[in-house]
Every structure is written in C-alpha cells, then in structure tokens.
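Structures for review follow.
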Structure I
Amino acid sequence: MDPFLTLLHSFSSSLSAGELRDLKFLCQDKIGKRKLESVQSGAELFNFLLEQQVISSHNVDFLKTMLMAIKREDLTTRLEHFVEEGEANVPDDQPDSTADIICENVGRDWKMLVRKLGFSEVKMDRIIAANPLNLKEQLVQSLREWQKWKGKDAKVTDLTKALRDCNMNLVADLVEQKLVAFSCSKPKSL
C-alpha cells in the first residue's frame, strides 16, 4: 500500500464539509470547474490533484500550502513528518509483509497482542463488529488502527516486544528476520 495515498486518505476522512469547500476553492486554478463541482470528498479532490500531477509523494508543497490556508496545523505537521521520515521512499511491501507475518501466525490470540499494544476493549469491539466473521481482517484492522494511533511512533520493535510479552516468540522471530532481510536489501547511503 502506498504510504502517501494512506496519508491522503486519512486527511480526507478528517476534513469537515466547510474545509472541503475551502480546499476546492483553493484548487480552482488547478482543476476544472466541472470536475470541482463533482467533488464530494477530500479523497476525490486529492485524486484529481494526483492526476493533474499537482501533488505527489515527492511534491507536497501545494498540499502543504492548502492545509495551512485552512488552518489545519495538525495535518500540516503530519505531512511534514511524512516528508522528514522519508516514508515516500519506503518500499510498499515492507509494512504489509510484517502485518502478513503477524496475521498468518497469531490467529485467535490477536486480542492479547493488541491489548499489549495498548488497545482498549471498546476499540477491539468496534473492529470485531465491523468484521464479525473475518479473524484475519480483525487483526489487520487492529494493526492499522494501532499504526494510525501511534503515527510516527509506531515501531516494528514495539510489535516484536508485544509479541514476546504474549509468548509469541516464533512470530516475533519471523518479524525480526523479515526486518533483517529488508535492511540488508536496502541500498546503503553514503
């Protein structure tokens, strides 16, 4: 999954109707009037901006300007962290492959794991209600919620510690092996 698209999706879901209207106004010189009139969500607006190549994971200046104009310092800060962390350069398969390893090996004990990660029972109940018959999806959504909740502080080392605290040492070993393989395959910077 593309981290930049994930970021844009989270921005979209936090926009009010008034903020969306203001963003559309700011894009009048970038997107045609007919397209702008059809926009009903932030995701649609960001999609048009991506299509027009006004924004991209390597070019966030216009997006930052828009967020500052609507006085969303929280989103501007998240965007700055995204750029600072260089998340656009992280291969797409790394976070998903870690989640895949966990999902394939944790099974019914997923609640114990997410409790160790600091999840409340209410959050778990909401995830279960949204995915009542799909155990794997319950865990995937829990991991995504944890990552969204922790933001840049969501570390794989925290996941492996939680796995070890739950006596899921084999899964923790598999995740660490994946990390080692990933770091060995990354090009070394000078």
Structure II
Amino acid sequence: MENDAFQSSPLAKVECRATDDGWTLVFVRDLSHPPEKVWRALTDPAQLRQWAPYAADRDLGRPGDVVLTMIDDGGAGEVAATVIRADRPTLLEYSMGTDLLRWELTATPSGTRLVLQHTVKERDWAPKAAAGWHLCLDVAERLLDGAPIAPIRGADAVNYGWNELNTAYCDRLDIPNTGLPDHLT
C-alpha cells in the first residue's frame, strides 16, 4: 500500500452553519459505491482503521457507547463516544468527545451521496476538519475501489496536501486560515 502516486480528489461541496452547539461543517461527496458498501466502511472497525483518523473498539452499526482511539501522531488518545443513531445503511450519528458527526448516505444512480455534518465548538475548525475528512475519504474511496493505500492522517497529512486543502476550504467557507492544529505543529 504505497501512496507515492497519490492525487487528491477535487474539493467537496462544503458549507459552515452556526448551531446552538458551535459550528457545523456540511461536507458533501459522491462515491461510486452503493450505500451498503459505504456503510460498512463507516462502521466496521477493521475498515475504519484503514482510512479514519481513529480506531473503534466495536462496530459503530448499533447505538451505544464506544471508545475511539485517535491515530494521529500523539493527539487526543482515547475519546469517549456514543453512537446515537445507526439506521443501516442511510444514517449514522455519533458523538466524539465534544464533536458530533452525522453521516447521511443516499443512493444515487452512480453510487452514494455522502453528506457528513461535523459539529465543532470553534468556527476555525471547520476548514481543518474539511481538509482532514477530504484526505481520509480519498483513502476510503480507494479502499472501497479494492485498491487500498496507506492511511493519511495526523502530521503526515501535510505531505499529501493538507495545507493546500485547508487553505482552499478556508477560502470556500470564508473563514480565516489559522493553520495546523496545535497538536500537529
């Protein structure tokens, strides 16, 4: 699983909305795989470990508590999480520390429209999250294609265009660029 020839996909459709709990990044991506296959990539611990910024101690396909272990060069470590909704294969919602992630999957003629709503406390985290999810989902898509590459996460993401993606998403969302998260500098 080499990433030597890695090319990032085009920017996703994004927006940032103010909420009672902070700011919600809405990240839309079309995938060329059916919702059931995408669902497994979002919920199965073995698949999550291959593309996500965390590992799960159990399948995310059912409500209840779960421990997510961040895999990002010494970041937050274990994070308590709770799967709030798991409506296979269309809706997965879980807390992750103070964040809330909601994954909506809609069948399309060519596969699945994935809409991720990631609620964060501070607005300047929306483009950072967009850049990170962009790279993670590039890796997930290759996994779904049957041509996996090594995960791109943590400080290593800078080597695969994280800074450029963060800048582009800052521009798209009209949010000032505050650079890398402190735990990655």
Structure III
Amino acid sequence: MNIPNRITVSRVVMIPIFVLIMILDLNWGEITLLGATMPVEHFVGAIIFIVASITDFVDGYYARKYNLVTNMGKFLDPLADKLLVSAALILLVDLEYAPAWVVIAIISREFAVTGLRLLLADEGEVVAAKQLGKIKMWTQIVAISALLLHNIFFEMFSIPFATFMLYVSLFFTLWSGWDYFYANRRVLLDSK
C-alpha cells in the first residue's frame, strides 16, 4: 500500500475516535473561544474532524505530485470522505445542530453516487472525483467544522455562518450529484 493510500486509511481510522469523543459523556467541561461556548469534547472532536479532513487534501496532493494515483486510491478516497462526512452529519442531527432533512439529502446523494460508481466499476471504469465534487467536499467540511465549533469566529457578531455554509454545501452536494449522474447517464439508460 502506497503512502497516499495509507493516509486515506488513517482518515478512516480517525472516524470512530471522532465519534466516540463526540458521543461519550466525558464531562471535560466547557471552553469559550471568540464568543462561542462549547463542551471541550466538541472542540476536541472538531479538531479531529478537521485533521481527518485535511488528510483528504494531503493524500491527493501526494498521489498526484509523485504519480502514485491508483485505482484503490480512486475508490478508497471518496469512500473515506463519505464515511467521515456521514458520521459527522449524523452526529450534528443528534446534537440538534443540523436539520435532519438536509442531512438525509446529503447522505442520499452520497449513497446514490456510490451506487453509480459500483455500476461503472462493473464496466471496468473507476472515475476519479471531478472539480465540482471537490468543491462539494470542501463546502461540507467547512460547514461541518463551523457547526462542530459552534459557529466560532462568527458567534460574537451573531452571523449564522455555520448554518449558511450547511445550505451552501447542500447546494453543491445536489449539483455535483446531478452532474455526476448526467455525465454517466448512459450506464443508467443501458437496457441490457
């Protein structure tokens, strides 16, 4: 397994650690930063989520720079992203920081695209993420991070940045999903 794929696997390993810190009642107290007060567990969980998210950039950069792009990486990287984002979004619904319908729409798109990827793989095609998919991923990361950090940087100004970014990420999630299905519609329209 090459280094970019190992980095991707490390992202998957961080997911249960992130989830456990967020759901266990650890009573570490509260922290106030820039007008936002939050449980320390949420702050630590947010940092783990952000570090895991940064590995998405690092593994891709490293794979492209050193020509280490593999089919395993093309498959594993988006899967790791979906697992991380889905876990975080479900936690945000549980914490009542995100509306369930938005999370259902985002996760439904992820399952649908994964299904289409499986159909394409059955035909011998492994499709790497397109630019719109990368924008979708980064808007999701920004939105989730801002929600996990209780709208830090913006709370003192009463600006609902985290909520705004959640809807921006929903927009790009649906748009990129439509684009992905439209670009690969021949697989769905094939009557064989």
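Any read-out appearing in this document is the output of simple, stated calculations on the displayed coordinates, not a laboratory observation. Remember, predicted model here, so these are calculated numbers, not experimental data. Cβ atoms are built from the backbone, for glycine too; each structure is taken alone.
Here are the numbers for this structure:
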| read-out | value |
| --- | --- |
| Which entry (I, II, III) yields the derived value -21000 for helix-only ellipticity at 222 nm (-39500 (n - 2.57) for each DSSP H run of 4 or more, over all residues; to 500) | I |
| Structures I, II, III, by mean count of other Cβ atoms within 10 Å over residues 22-29: label with the highest value | II |
| Of the structures I, II, III, the one that 11.8 was derived from, the read-out being mean projected area of the Cα convex hull in nm² | III |
